[in-house]
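Dropping the structures in below, format is structure tokens.
Rule-based calculations on the coordinates, nothing more; no lab input. On a predicted model such as this, the values are computed, not experimentally measured, just so you know. Cβ atoms are built from the backbone, for glycine too; each structure is taken alone.
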Structure 1
Amino acid sequence: MTDYSSTVHLPKTQFPMKGDLPKREPGMLAWWESAKIYERMLEAAKSRPSFVLHDGPPYANGHIHIGTALNKTLKDFTVKAQALMGRRAPYVPGWDCHGLPIEHALLKEMKLDKRAIKDVPAFRRKAAEFAGRFIDIQRAEFRRLGVLGDWDHPYLTMAPAYESRVLSAFRRLLGAGYIYRGLKPVYWCVYCETALAEAEVEYKDKTSPSVYVGFPIKRAAHAELLGAEVLIWTTTPWTLPANMAVAFHPDLEYALYEAKGAKSGRLLLAKARAEAVAKAIGCELRELRSWKGSELAPAKPQDRGALDFEYETPFGGRTGLGVLAPYVSAEDGTGAVHTAPGHGADDFHTGRHYGIDIFCPVDHAGRFTAQGGEFAGKQVFKEGNPAVVEALQNAGRLWAKSEVSHSYPHCWRCKNPVIFRATE
């Protein structure tokens, strides 16, 4: 057999034929560290303009994963590129050592439910120890990725010096008058019992009760409306005990109808929704008179008087207020929007504009408080919705009920549906 190996002309190189990176990379990283490459990089550029990347920190709640690895390596590319362009580019890594992700991971490790925790201070000390353990683990894992930085002096949100600086900044803001206590509507997971940011909410289809409810009108600028009902539609019946207002669009046409069918009465709703509503409630609607939304309710609290619109809320024996709001549409529902300022962002801002109480009779576990009256103690989804619908039926206020499948916000962690809740 002819040997052709001597006829193959390849370049001569000191590089090994085999990459063998799992063995070679640790040695390379160890050499970077022993040669103090990061420190020399900063020293060489100490008189140059600075490029400082503030590292939004990962939670110290477990091993790194593809998300944290990608985040950290992209930042490392950026810092190293700036250093190669001649800038002084220090990088101080950090860790977020507080919050639900750490508590959730610790509870999972302990195989406990949140409600099993009786000694809260002791649990917090365990959470601090847990975070400290994963700071060391993640630091080693990030260094293994080749990320350069001041790993021996990271910033930790649980370090006393860090907490002291936070309190100092808070005191300055308080002294300048920027700090106040108030209410804010937030996404709230009743299963994790925590507020959620927009980024922590994912949308999935959910089947919800769909109800049409009539609110008896007690006061109006137009005598024909007295004794009639303003008709609303909602897929969250559990929010009806917190109803404080009904919103109309100032430019929509609304009409008073005589309804005849399975149930009879006089109803106020948007003209553009009459056909769809008639089908939904199983009634024929005969128009009696119409008005623009701006003729039904005041645009501002100070306009109250001649344009007062008041009705009887379905629960609690309160008087609700007719208001105007630009977000009301004729795309679905009745064009008259049930408004509970304690359970919706738009509702909240409308309530603030009109000086309406931000009423939220639901606690952190998603159960009605004593302010929820006959529904006190009931969980809003499983028990509240059926109980509210039954009470409306018994009171003669329910015009129609069915079920609807729609896109609804869910908690990214536990995958359960969330609620809107006004919290301090």
Structure 2
Amino acid sequence: MQCKECTESVEMLTNEHLRACSGLTVHEYAIRHHLPLETLLAPGQINAGDDNIYPQVTGSPGEPARAALLGLRWAGLVRERGALAEVPGEVRRLDLLLWLEDRLQDYGFRFCQEYRYADATHRVVATNFLRTRTTNLGRAGKTPVAVEPLPDFIQALAVLMAHVAEYQAGYLFMPFARAADGRDAAARLRQEYGIDCVELDAADTSEGVLLRTETVADAQALLHLMEGPLGAMPGARERFTAPMPEATVSKELVFDAAHFITDHPAKCSNLHGGRYLLHVQVSGRIDPVTGCVVDYGYLKRAVNRLVVERFDHHTLNYAAPELAWRSSTEMICVHVWECLVDYLPGLSGLRLYETSQSWCDYRGPSLAEHQARGTSPLLDHFQRLERPPKTGDGGVAPQRRLRAVAAG
């Protein structure tokens, strides 16, 4: 076989050869030259076991290694499988994984690339890991964030951000595998750096927590704080700062619901049901590492939890106080927008079909505008409504008044 990078003839293509001649791995080589892995590998390389030898390390790990391991644990990326512990790495993040290999030498981590034939896809799939003995990790990476020295906290948070943080419409999202770790980190950011985060009910596991910077200014302050540590990691800072194309993605979700239109002069005043189709659009910058504006899985999870689970097979007028008076498609869209924009600050449009011939398009305020203005007065008329006290003769004063609505 002739290597397309150095034109040398080799018996079989290996990571050792490619990293020496071009710095690539076999996985990256296959993508660069758009070739199936099975055409590049010898039969003995496929479904082979890990032949790396992982020595038992001695001595205490240095602070850079401890901070990196802590950040990976926060992100849920350290997976202990029997005698070995591993950290996975996507092919687009291999530079970062190899940086971690050097950073985590004190724990004995080594790079491993495996090739498995996948029955489901009928092709060979590559997976990338750092691996070490589980016993090498000891308890060093499990120290709670509350007792970590300040430099370690910043470095650890930078490692988490480089691997799993998302940047949407100027806000940073940071998932933590354990809720306690995320809450401790949020408290430390607030107390020591004046950076506020909010907790969103959209973690991908019941044990985890998803933090979002409260404002765009908080996100910028956090990125400024992390500029040095992120800049030291291959491609990490560019994920959040490099100019990238923008795109709009859409997700369609369905729910069945009943409703009635109060005071409607025709049949819509009667209780009736139907199938609603909700199209949710999110616009923003394409992440150079994930290739996405927003992960469809997160988009679906957020809309299901905040909208579909509340409305599906319910009567809309009773499912949400905002819709008790008028459950029109227009009012539903205004309410749904306010439910979603905290979780999807790149939200750019909603389309709600009540029937195939009747739908509403809506674009609401940005998250910053919503934070400044609060709930739309359109939705909370009856929550603001006050009746004056009864008159002395038992009657009711004829006028009615509303509480003042905050300006903005």
Structure 3
Amino acid sequence: MKKLLALVLAAVMLLSFAACGSNGDKLLGMSDAPIAAVEVKVDYEIPDDFKIGFICLHDENSTYDLNFLNAVDAIQAATGLKDEQVIVKTNIGEDDACYNTAKDLATQGCDIIFANSFGHEAFMIKAAKEFPEVQFCHATGTKAHTEGLDNYHNAFASIYEGRYLAGVAAGMKLKEMMAEDSTIVPKMGYVGAFTYAEVISGYTSFYLGAKSIVPEVTMDVQFTGSWYDPTEEKNAAEALIDKGCVLISQHADSMGAPGACEAAGVPNVSYNGATYESCPETFIVSSRIDWTPYYNYIIKCVVKGEKIDADWCGGIAEGSVVLTGINQDVAAEGTADKIKEVVKGLTDGTIKVFDTKTFTVEGKELTSYTADVDDMGDYAPDTEVVEDGSFNESVKRSAPYFDLKVDGITRLNEKF
């Protein structure tokens, strides 16, 4: 009975986190999440000897890694996996530590080993070749479709849609600020980790969401050169605010940027989870990937003996792209209704995030673009990705490959 109660409690926590619209959130002045939670359906039985291992770059102090760890708790609650069937390794670097950890998990009997950081990929592939009976799954990677290994797979989500929706919320806030103060210049700031396609795709979709509301908006981007560096992220946000940015977002994993915004009283759109508790005066909304559906998918495939896709990309319909609740004390009036309207457009296909009519590159509309989809280490373009008037992101592979410099966005520095 104690175990059953624990599972029920965990399931309740899962639904609360996925929707971020619980009664507790309402008490904090936040609305119901604009994207409805998707139920995790477990229509399979897990053998007693099944094991799954997780490799995380950082730990729960990183918002990025916490997002994965929360999904581990969620899938364990949904499936009834015992503690001894789930092995989590945190603070595993993008070096031989990843390979050694993967080997250790394989020798412990893990049927699936999942790693969560881009730099883990080479070491996961090495381990996959050594342990062909184990399924290796990797988030944000790019090489599964070219490696051709039956036991190595990449996964991501169409988070650019979540970023776009967060950008719509930002645009609504900018519009409100401009209506209240005619001297406000609609200039946003963005703290980015690296000049990788994943980051570029994210900040561009965020910008285009804001631009759909405020056409004249511009945005400065400051890179930190690290996925997780509280000091650099704080410094970058403060520098952007000093340059006149009146709203900040980020693709970086600490509380550095949100904390700087709260201290300065500048509205913030965070990532990978709500920062409301620490930043109640400035937090608007956050988008994130919910990895629970993917965990459910790979476990089901292994248990049923089905093939795992080399590239898997979940979206809003799968419950992979979610938003937190909206902070009604900071967000502009009508934000929730507007986001729900845009969600409908994204799901029925009437709105495309990278519609080529909504942006220009060097003053020109994009009619064709060859992206580096087959990542062979040479950064050479190889695949046409503009079709039917849209840049088709995460279609040719799961990980993002949008790396264009869109007009209206200024990179203040370059860090790889």
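Starting from the value 26.5: which structure in 1, 2, 3 was mean count of other Cβ atoms within 10 Å over residues 237-244 calculated from? Walk me through the numbers on the way to the answer.
Details: 1: 26.5; 2: 15.5; 3: 18.6.
So the calculation was done on 1.
Starting from the value 26.7: which structure in 1, 2, 3 was Kirkwood radius over Cα pairs in Å calculated from?
Values: 1: 26.7; 2: 24.9; 3: 21.7.
Corresponding structure: 1.
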Here mean count of other Cβ atoms within 10 Å over residues 69-76 has been calculated and equals 15.2, so which of 1, 2, 3 was it run on?
1
